[in-house]
Structure P
Amino acid sequence: MKPFRRKVEDIVSGRDSDPLLSRVLGFFSVLYGGILDLRARGYRRGILKSRRLSCRVVSVGNITAGGAGKTPMTIYLARAFQRSGYRVAVVSRGYGGRAQKTGGIVSEPGRIRMGPETAGDEPFMMAQTLGETPVLVGGDRYRSGITALKRFQPEIILLDDGFQHLKLKRDLDLVLLDCRRPVGNGRVLPRGPLREPLKALRRADAFVLTRCEGAAPDREDVPPFLPSGKPVFRSVHRPYIHGVFKTGRIGEAGSFEGAEFEKTVTEPDPDRFLRGRRVFAFSGIADHHFFLHTVGEYGGTLVGDLEFSDHHPYSAQDLVRIVRSARESGAEWIITTEKDFVRIPENTLWPLNLAVIGIAISFEETENAFLHFIHHHLKLNEASFHETP
């Protein structure tokens, strides 16, 4: 029998049409959507209070459950603001980390203070990638913002996954939508993927359609459900090789032993290093199928894969299962994502070569228009705002 969670996912995606369960999910969807609508009205009318920080706040969020590219987008903006000379800090909820309730500083310039188990995988990944940009976590984003202001004096705070966090006022609300299926079936959780009713999109200042690979970058058609008069930008996900790690030992009975991974000094040619090779892929992200598509673009022959739940914490048993499955499939390489990689113990060694793939946001020909919109909306110094080198 199919697990209940998978059955719900199949109904939401349209792969299953169980009439009874669909009606039950639909009832709770209407109920949940109504509660969220009342909450939004409370903030809009001042019945519920939101607070403001003494710096500019930019929210990067979405309206659907699952990945739309918020973390790559947050990294993109942090780098853009930094290149322009602005002091930046990132504030995230820290989903899945122990510090989500207590809050705390994940990283400060030149030092990472929390591991992924405490910070959450995405904040830890941002801390690793951004280096000099402070990253903080906590369910109370206002309190985390106050800590950031006291410790680091940022001029701009980036609010990762902040669209539904109405307790904190923001100066710019960016909402990301997956270009392939922006709102799914258009229904609120649990009958659909929406985290709020579609009318919530009126709060957004601009929209970024992500994963628009194959679409013309200058196309002007706008999805009909988006409120009129709001800017819409299109972006693509650009995969890159985060690291390639050498073959190592694996211990007996699920015990992984050895020193840290050894990263190759020279990044391989992404168009050639997997071509003709048999690869086994695994991930615990929101869109495993997109990851498999990315693996295929690197030219390898996919001989097997394992899918875990989003933010899955890998145990020694999981790693044994992955290696066993890869060996049984005859793989020469194991492939995973940067987000998964931070959830694997650093001293894990593999009997096969391991490649780690990251994702970056690119606006291609429309980048200049996007950056100028950011400048005008936030009233930043135009002379200091630069495009990606």
Structure Q
Amino acid sequence: MTRARRSRQAETEVDRGHMARCLELAERYRGRTAPNPIVGCVIVDRTGKVIAEGAHEGPGTAHGEIAALNQLAGKAPGATLYVNLEPCNHHGRTPPCAPVVRDAGVARVVVGIEDPIDDHRGGIAVLRRAKVPVTVGVLREECERANRPFLTWALLHRPAFTLKAAITLDGKIATVAGRSKWITGDAARADVMRLRDTHDAVLVGIGTVLADDPWLTARRQGGRNPIRVVVDSRLRTPPEANVLRGQHGPRTIVACGGDAPAAREAALVARGAEVWRLRTHASGRVDLSALAHRLGKAGITSVLVEGGGEIHAYMLERGLADEIVIYLAPKVVGGPAKSWVGGKGLASLTAAHRFVFDSDPVRLDGDLRLRFVPAPIPVRPMPPDIDD
């Protein structure tokens, strides 16, 4: 191996290490930055020593690059700046970052991924026009995974949906008597609270509200409660339901059809709910695609879907399952107990919804946490042109 090649390999390993640190810093604010991305920044001097770190904490606060540069009075001559998302070139709640990075005197910038929003991107071009070397694509897959909610919202104009279920080995979410407390142990349930804390919103169907009367809050030290969304086409949510409790608690949205009873809407609004009337299908069910885009317009970038089975089935049918998180308990129920996915089911395995593991299984005491994302759609080559 030549000296130059060894030098490039070492530089790549160093770059990967600092980019991984950017993602660690960004992760601290997951669920708190919507509709903005999570962004971390690391600045190192000429000797490779870290001299500043920063992260974006939420809308209206400094972006990650600025938070780090502020520790250096805005100047970092000869330094290398690492950031997991392209510095913005857009004036929103805060001024654009790219000119500040340029004027800080840095000798090099390393970026994880480009900004997908047309009005925001251009930061890389600003830096390169100023003759600042920019390396793009370090830990690209990890950076894309970290900002999956933001990228989904920016490109598809809707939140990223995570379907979550706690199931037995035979895929059940309750016994034949309807009892579901508790399928998993304390560690798994605590992890669900972490998921709620790091998603902008949590969504359930009216069946779950009527059967379990959940609070849908993140009961953890220092936690943040997500927005609560109930899909309830006929407004059957009881005004005394736990999802409506607490005038100063998390926001609650009830999505219904246009012909839902006005009196029921008034009763829910009186308890602090927001009622969204949306289009419905011929079956009378709320169109979840319409709900998804309404949530996107509200700046909600990530939604944890906690069921029940009919909601999960509908999300799968509509291609709205961006991630699945399964908590698997080593128990067997058997019989006609409810499964975590309802609906009519599919007659052919070739029509099955296909997913792949997004990460290795995680042990949570006696349970397992499994994460999946949709399987890539195979690209089939076009048939060759045939001359007449």
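Computed from the coordinates by the stated procedures, all read-outs in this text should not be read as laboratory data. All figures in this text were calculated on a predicted structure; none of them were measured in a lab. Cβ atoms are built from the backbone, for glycine too; each structure is taken alone.
Suppose you compute mean count of other Cβ atoms within 10 Å over residues 298-305 for every structure in P, Q: which one lands on 18.4? For mean count of other Cβ atoms within 10 Å over residues 298-305, the value 18.4 is produced by structure P.
Comparing mean count of other Cβ atoms within 10 Å over residues 82-89 across P, Q, which structure shows the greatest value?
When mean count of other Cβ atoms within 10 Å over residues 82-89 is calculated for P, Q, structure Q comes out on top.
Comparing Kirkwood radius over Cα pairs in Å across structures P, Q, the highest figure comes from Q.
Where is relative contact order in percent (Cα under 8 Å, 6 or more apart) largest, in which of P, Q?
P
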